[in-house]
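*Asks:* For reference, the structures are reproduced in the following blocks.
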Structure P
Amino acid sequence: MSTIIETHGLSRTFQVGDIAVHALRGIDVTIGQGDFVAIMGASGSGKSTFMSIIGCLDTPTGGTYILDGEQVDGLSRNRRAAIRNRKIGFVFQGFNLLARTTALENVELPLFYDRENHVKNHKKAAINALTRVGLSDRMDHTSSQLSGGQQQRVAIARALVNTPAIVLADEPTGNLDSRTSIEIMSLFQELNEEGVTVLLVTHEKDIALYAKRVVELRDGRVVRDAAVVGRRDAAQDLTTMHSDEEVPS
């Protein structure tokens, strides 16, 4: 398994007035291609700061960050933006879709920022991504015409359209009900089985059980990095849920 993400002694300190706030205190993490990792931790544990650095949205104060073979720490803002657009797909809790545009147009959007023009046919790539997440019949619908689960599928398709090295999902089920959350986790598991590397931030232990591995942060340090024990199969959970609903009361 090749390495996609590698951090050594990663630290991040924020200066708040005269006080230095140490958000990360020497993070050593390695994530391989095809892995599915849940990042967990209480508020203030450092997980949001860690994800911002991994997503090239922020820079570390110290340490080394290597993404898909390229050392990212110390690069210029423009270079980090190029790497972010090319190698990272983002999925957010709030979907972050443009309200008055179609699903197809939302998915195409990242391609317009690809200065190196890696994807030649934007529309074809967007259609393929939407088909991959099961929305081939909703391409011309605007966000207001889609359910919450469908909007999150559009967001996942948008994250996949550039064929990134890794998908970063920040609380992707936070705005969804239980059934829809499991449907989204089933999709992530399917994509992961196809080889997509997924890094998921969640505060929900039940959601973390759908990952292969959990990295838990506390006070800016890794306190646990282990394979998921009792990993759940989202597709099986959906089948069981459907069967229970069919049982007459």
Structure Q
Amino acid sequence: MTDSEKVAIVTGAGRGIGLEIVKELLKLGMTVVAVDLKDELLASGPGSLGAGDKVVCRKLDVTDSAGFTALVDDMAEKYGHVDVLVNNAGITRDGLLMRMEDSDWELVLKVNLSSAFFGTRAVSKYMVRQRGGSIVNMASYSGLEGNRGQANYAASKAGLLGLTKTTAKELAGKNVRCNAVAPGFIKTEMTDVLPQQAKDMAMEQIPLKRFGAPADIARAVAFLASDASDYITGQVLSVDGGMHT
């Protein structure tokens, strides 16, 4: 099966990095199921691309295990196959660990890590059956190095790396690949609200001396989702301007 015949599911697809991933996968000719929690983001983002039936927008709370499974089952029945899953949905609830509320810890772990497990489990039965597929998880520099004020976020992303490598080992025998992309400081709505001091401190850590763009991450995801990377699995691709070496 060529990339242009594939069906991809992308979570957190309404804006930012997720929307750019949708655009890159469309360039490869894939049919993209764009998933987000908010209808209005789907309408203003993937729904406004003018891609016709190549984009299917679906509202979903990715922390709903049964709902995630139902969506995957629905798409597999509709198209006959599901070939790519991009677990991009994620949130932050930053704060020093001594003051962090249980609810902030639990929500970040559930959205960033548990949802990826739910989605991976749901697509794996189809990918194993068809003997092919690619899963791409959105990790982070914080998951590799840790980050002050992000105990919950860093733990969720570090856990995602373990999930990635385990999935890769379990499913490789059926030609199903699983990799992760670890962004550094990327200019998005999430980072735009940070204090200038925090941005200046981040810039000091970047050898390339510039922040990344969502398209930088999306191109890396598209590579790992496509046939161009068909001998790559269990890897973490850092896209961070040289922060993690």
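*Asks:* When FRET efficiency 1/(1 + (r/R0)^6) of positions 61 and 157 (r between Cβ atoms, R0 = 35 Å, to 0.05) is computed for each of P, Q, which one produces 0.50?
*Replies:* Only structure P yields this read-out.
*Asks:* Still on this structure: Given a value of -13500 for helix-only ellipticity at 222 nm (-39500 (n - 2.57) for each DSSP H run of 4 or more, over all residues; to 500), calculated from one of P, Q, which structure does it belong to?
*Replies:* Computed on structure Q.
*Asks:* Another question, then. When Kirkwood radius over Cα pairs in Å is calculated for each of the structures P, Q, which structure yields the highest value?
*Replies:* With respect to Kirkwood radius over Cα pairs in Å, the highest-scoring structure among P, Q is P.
*Asks:* May I pose another question? Between structures P, Q, where is distance in nm of label points 7 Å out along Cα→Cβ at positions 149 and 197 highest?
*Replies:* Going through P, Q one by one, distance in nm of label points 7 Å out along Cα→Cβ at positions 149 and 197 peaks for structure P.
*Asks:* Further question: Which structure, out of P, Q, was relative contact order in percent (Cα under 8 Å, 6 or more apart) calculated from, if the result is 19?
*Replies:* Q
*Asks:* Still on this structure, I have one more. Can you say which of P, Q returns 0.70 when FRET efficiency 1/(1 + (r/R0)^6) of positions 37 and 109 (r between Cβ atoms, R0 = 30 Å, to 0.05) is computed?
*Replies:* Answer by label: P.
*Asks:* Work out which structure the value 0.7 belongs to, where distance in nm of label points 7 Å out along Cα→Cβ at positions 69 and 125 was derived from one of P, Q.
*Replies:* Q
Each reported figure results from applying straightforward, stated rules to the coordinates on display, with no laboratory input. Not measured: the values here are computed from a predicted model. Cβ atoms are built from the backbone, for glycine too; each structure is taken alone.
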